[in-house]
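Enquirer: Got some structures for you, see below.
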Structure 1
Amino acid sequence: MSGQRHALFCALAALLSWSSSVGAEQGDTEIGFRLLWVTGSATAAGSIADTGSSPTLSSGPGIEIDWVLWPLDELTVELSVGASPLPVGTTGGSLGGIDGGSVWRLPLSAVAQYRPDLFGKFDPYVGLGFVYNVMMFDDSSAFKELFSDAGFSNEIDLVAQVGVTYALDLRWSANLDLRYMGLRTTGTFVGADGTGDELDFFLDPWVVGLGFRYRY
């Protein structure tokens with residue numbers, strides 16, 4: 001019986017030792033890949049010229065690559081770059097229902113994270129930082145006929161984040177992440193006669209991410 005208790009104690013000690021060793025620590029770096037689902041939509045605050053029509057932005061799937069740096073055991077910095085298409089449309093007026101193409105949102109973000117070392121292989125975190133939204137407009141043929149020039153401005157906004165990483169082994173981990181990643185942008189629409197309209201969009205997207213990371 002004493003031999004069985006000794007074997008059980010050794011197994012538990014080995015399990016606890018392994019669960020603590022799989023966590024990242026000061027000086028480590030992780031690279032990760034996430035699949036994203038972006039929620040939210042926006043209608044421009046105003047309409048195009050005399051048409052009575054307002055452009056709209058929608059959201060959907062995306063992808064992201066991120067790097068996590070450990071300057072301290074419980075303080076990390078996440079740097080990420082993503083890509084997600086935002087469909088452009090119109091509503092109301094004489095141009096309502098037109099497919100305007102897509103704006104490719106390329107968010108470049110930097111987030112400071114706090115990671116309490118309390119849960120073994122589970123590594124929860126909260127974060128706060130900034131995002132620079134690069135907007136690349138791939139307008140449709142219908143929009144090209146209507147406007148001699150159209151585009152969306154690049155802007156800086158806030159990021160708030162909560163998530164958890166689960167260590168699969170010493171190097172690999174799975175990651176689930178939820179972020180508020182603000183987006184304000186100004187759309188410029190120049191007609192064939194050279195007159196233009198600048199319309200503001202306020203999109204409050206929540207971004208759900210699921211992916212994997214590799215620590216080195």
Structure 2
Amino acid sequence: MKPLKDRYLSTFTGNKFFPFAPHPHQIDIRDIAHGLSLLCRFSGQCPYFFSVAEHSIYVANNLPDNLKLEGLLHDASEAYLADLPRPVKVGLPEYNAIEAAVEEVIAQKFDLAFPTPSQVKTADNALLRNEVFTFFGAERYFEDFGEEYVSRGEHLFGFDPATAESKFLHLYSRLTAPSQRSGGQLGILNARTIDSSFYQGGNEPLHG
């Protein structure tokens with residue numbers, strides 16, 4: 001039997017990702033975009049498909065410019081580890097340790113702030129409230145958060161995976177353009193370098 005450090009998963013671009021021995025060279029933005037675009041929030045219990053990629057785009061759009069990339073990639077580890085709902089995560093400390101290690105490697109790859117800044121977590125939780133109200137209704141929202149929902153007017157479209165992936169990559173390219181950020185591993189993708197063979201066409205919340 002292989003030791004844990006030698007076990008890997010194959011990625012969309014043909015890379016190998018080693019969850020127990022992650023390294024920045026294993027990380028590719030195309031794998032992240034593709035994986036997140038196919039992951040549905042809330043374990044697929046939404047009334048329509050709503051991807052982690054789309055969720056991440058909205059989080060980024062609700063942050064100041066200097067934190068938009070952190071917002072876009074705040075769930076990037078889920079492209080490799082899947083999206084476990086929060087009620088499950090709290091009971092799996094070993095998973096949380098693996099996730100934290102992968103998040104740190106992703107932060108190194110893309111020159112992100114680590115740990116995740118509090119502003120990003122606040123934007124993430126604000127969007128979560130919108131998602132809970134939109135997908136599960138006012139009664140469940142009140143049960144979870146103890147207050148009536150106040151809409152910010154943000155519509156959750158439910159993009160198909162290909163659209164979510166494209167929008168995710170487009171936003172990444174814009175945020176990592178030389179005029180936006182520089183240095184580290186940034187700016188590795190733009191409209192001319194995307195290989196078409198890889199892309200076609202306060203309270204702790206209870207959900208998420």
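Enquirer: Given that percent of Cα pairs over 19 Å apart, for residues 33-112 alone, derived from a single structure, equals 52, which label among 1, 2 identifies that structure?
Expert: Derived from 1, not from the others.
Enquirer: Where is mean count of other Cβ atoms within 10 Å over residues 49-56 largest, in which of 1, 2? Walk me through the numbers on the way to the answer.
Expert: Numbers: 1: 17.1; 2: 24.0.
Biggest value here belongs to 2.
Enquirer: Given 119 as the derived value for volume of the Cα convex hull per residue in Å³, which of the supplied structures 1, 2 does it correspond to?
Expert: Traced to structure 1.
Enquirer: Additional query: Work out which structure the value -4000 belongs to, where helix-only ellipticity at 222 nm (-39500 (n - 2.57) for each DSSP H run of 4 or more, over all residues; to 500) was derived from one of 1, 2.
Expert: Working: 1: -4000; 2: -14000.
Source structure for this number: 1.
FYI, it's all coordinate maths here, none of it is from the lab. Model, not experiment: these values are computed from the prediction. Cβ atoms are built from the backbone, for glycine too; each structure is taken alone.
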